Structure formats: C-alpha cells, structure tokens
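A short reminder: the numbers here are calculations on the coordinates, not readings from a lab. The structure presented is a predicted model; accordingly, all values stated were derived computationally and were not measured. Cβ atoms are built from the backbone, for glycine too; each structure is taken alone.
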Structure 1
C-alpha cells in the first residue's frame, strides 16, 4: 500500500510539472511569437507546441521515475502508445480553444 501511495504522489507530481510546462509555454508563445496579432492561428499553434512539450515531459517523468520499475524494454512502442492516448488529450484542448 505504501508503494502505491508513493507512486500516486510521483504520478501527480509529474502531471503537475507537465501542467506547468503546458500553461507556461502556451502563455509565453501566445504573448510573443504566436500572438493573434502576428499569426491568426497563433493560439492554436501555441497549444500544439505546449502540449507536445508537456507530453514529452510527462512521458519521461513517468517512464524514468514514477514507473521506473515497471517500464517495458521497447521504449519506442511504449512511446507510441503514450503518444496515441496523449493526442486525444491534445484534441480536446484544441477543440476547447477553437471554440
């Protein structure tokens, strides 16, 4: 039980870091190079970039810290599976921002 709680806290911390990366990069891009005044689709592009970076941070954090003892030998396959699920999350964020 103690290991499960520890893993849950690690997972939450990794997710929190991913959230900070997503929001921070999005806002930084949104107010600078991808502002709507410069690029009409700027906020959508900023969201794509920020979410991809956050996905990468989350995958690395979870693979090498949270679930280090359970990771698979085939990192590429694991990465593809994680990316597929993450694209669904990206789509939801883009749809909300687009509306």
Structure 2
C-alpha cells in the first residue's frame, strides 16, 4: 500500500474518532425465529458547510450514502456488517486511542 493510501486511511480513522460513530441497531424483521436483526452502521458527521470531506470519504471506499439533515449537518452512512467489518479492518492499523477500534 502506498504512502498516500496510508495517509488517507489515517485521516479517515481520525475523522471517525472525532466526527463519527459506530452503531449497532436492533431492527424488526418479518422472517426468522427471533423477528429481529442486528444492523451495523458507520456514520460520519459534518456541518453541511464542510460536507466536501464526506464525499471524499465516500469516494475512497466506494460505498455509503450522504444525506443532509434539517439541523445543518450532513452525514455519510455505511450500512451492513460486511462493509463495516471491511472498513474497520482497514482502519485498525491507523487507530487513535479510541476504544471502538481496539
């Protein structure tokens, strides 16, 4: 992996640590024995005036969707266990001292 890619991943890891979240939600479902499922999401937040960075992150990973909220914030959401796992695996070598990437 080139040094530019390493710098980009380090930037995203720090961005997630400061302006992001890792969520696990319990969602209802119609099929299955438990009628529930666990949904994993990585979410990056930014003031809408500075949303350009969210589009940059989305482009780097090639997944996720961006939406503008009514409170002047924009968020990039990446849903799905496999996608979240793959991104976290890439970010772990560049983690800060944040417990979510331990």
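If Cα Rg over 2.2 N^0.38 Å, for residues 20-75 alone is calculated from each of 1, 2, which structure is the one that comes out at 1.48? Only structure 1 yields this read-out. Given that helix-only ellipticity at 222 nm (-39500 (n - 2.57) for each DSSP H run of 4 or more, over all residues; to 500), derived from a single structure, equals -26500, which label among 1, 2 identifies that structure? Only structure 1 yields this read-out.
Structures 1, 2 were shown, and semi-axes √(5λ) of the Cα gyration tensor in Å at 25, 18, 12 was computed from 2. If FRET efficiency 1/(1 + (r/R0)^6) of positions 4 and 52 (r between Cβ atoms, R0 = 35 Å, to 0.05) comes out at 1.00 when worked out from the coordinates, which of 1, 2 was used? Comparing all candidates, it corresponds to 2.
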